[in-house]
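Read through the structures below before going on.
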Structure I
Amino acid sequence: MRNQIEFIVYGKYGLFTDPITKIGGEKFTYQIPTYQALKGIVESIYWKPTLVWYIDEVRVMNAIQTEVKGVRPTKYRSDANDLAYYTYLRTPAYQVRAHFEFNPYREDLAYDRNEHKHHNIARRAVKRGGRRDVYIGTRECQGYVEACEFGNGESYYDDYGEISFGPMFHGFNYPDETGGVQLEARLWTPVMKNGIIQFDRPEECPFIRPIREKETKLFVANENFKSVEDEYREVFPEEVTE
């Protein structure tokens, strides 16, 4: 596919929190990564508001295993200690295939729509393990990214057959990516076939729920961002020649 990248992300632990368990304060992980979590990982590798990343598919490499850990969550309204039990995934590893498309609703960034530039930068960022810190679901679960060829190597679920995971959170619809004014949550029912999950595109998800109204942030030159050339002139004025 055009503008596609492939990589493997892995770590010691992962936590893709089931929203139902957040209310009680003791988080329990989904068995597989959500679309939104993988999109966050891709955006940690390389992202600009000109782009919208789409997760095409993920391949689960290691056996799905969980581990319960006792943690002391921060209590912002009290100095008393508290204890909660979080259920994490153990040694998660996923091969990911994703691609980007230009955001049609960001006409303020139309000048930056150079697909060869962004694709080459994204591929270099994958080889270097990403531009920002990578987390497998939550911040306490550090992840590591390496370039790979999707489908290479052995997966625990090769020739395993079909597994359905029931209704799950898919991701968020942000106004700057949809052209609307509502922040929305998407739900879907993923099915894994021989270790591979092919994601529905956001607009294809069967269940969408509104959350709240949200405004799109516009980028206006010399008001809330500057070009590289302007930044350079401010930092090194003595090197600028007219």
Structure II
Amino acid sequence: MQKVIILIGNTNTRIAYLTEKSIKRVFTIKTKQLKSVLKGLLLVQDNNFYLASVVPEASTIVKSYLPAVKEITWRDFPGKIKVKKPERVGIDRLLNAVGAWHLVKSECMIIDAGSAITIDFVNRNGDFEGGVIFPGEHLIIESLKNLALLKSVKISKRGSIIGKDTSEAIGSGIVYGIPFLVSGYINFFKAKNPRLSVFFTGGAGRTLQQKIKHGFYNKNLAIIGIRKIIYGCS
């Protein structure tokens, strides 16, 4: 019997079909479309359903449609969560950590680039050490638009690293600022641990990895993590 995973994010929800041996298929929908998709899932009864979510309201909707769904929480993390309040760490971050460590079985850094950017660290034993969170490109653009002096500025993402007007200057901050910031974290921790593996994931993860030219991109880290939790696969 295959497992159906519902991984809910603030903007997008990913639905994956798993067996013990592989990830069969994955598709992405907008989280606001979840109700209509759940109606279709109900037509397929020969499945086990699992839920992982960072949106409590969406979790409630899923549970109303699928009362037998099993929710994966921080308590399912196979290692130690070495932060002050583990229950407040987003389950997506923890699942990414499980997936990344499962792939390399050693220290790793996971950069998840979406609306926000998270950088998390896993030690050689698979324990979650904590991380860093800062705004992603979309949030930066929206915050700048709210500044009175910049409301009429059209943001340009083209041009040199040194902007020749306000539009180009903001564009440089967006295009180069995030890669420089992430690179700084990578360089700092790689200097301490040259064997540290670096993973990128998330909707903007591939683009960010290509700009930085370091590490590996894997769009399914969280799903790999769920598969590890469910099956304990090697």
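Quick notes on this one:
- With Rg and Dmax of the Cα atoms in Å, for residues 80-127 alone derived as 19.5, 54, matching label from I, II: I
- semi-axes √(5λ) of the Cα gyration tensor in Å from the coordinates reads 33, 23, 15; which among I, II: II
- Comparing volume of the Cα convex hull per residue in Å³, for residues 8-103 alone across structures I, II, the highest value is found for I.
- For 24 (relative contact order in percent (Cα under 8 Å, 6 or more apart), calculated) the corresponding structure among I, II: I
- FRET efficiency 1/(1 + (r/R0)^6) of positions 112 and 192 (r between Cβ atoms, R0 = 41 Å, to 0.05) from the coordinates reads 0.65; which among I, II: I
- Label whose coordinates, when helix-only ellipticity at 222 nm (-39500 (n - 2.57) for each DSSP H run of 4 or more, over all residues; to 500) is calculated, return -4000 (choices I, II): I
Coordinate-derived values only; no laboratory data. All values derive from a computational prediction rather than experimental measurement. Cβ atoms are built from the backbone, for glycine too; each structure is taken alone.
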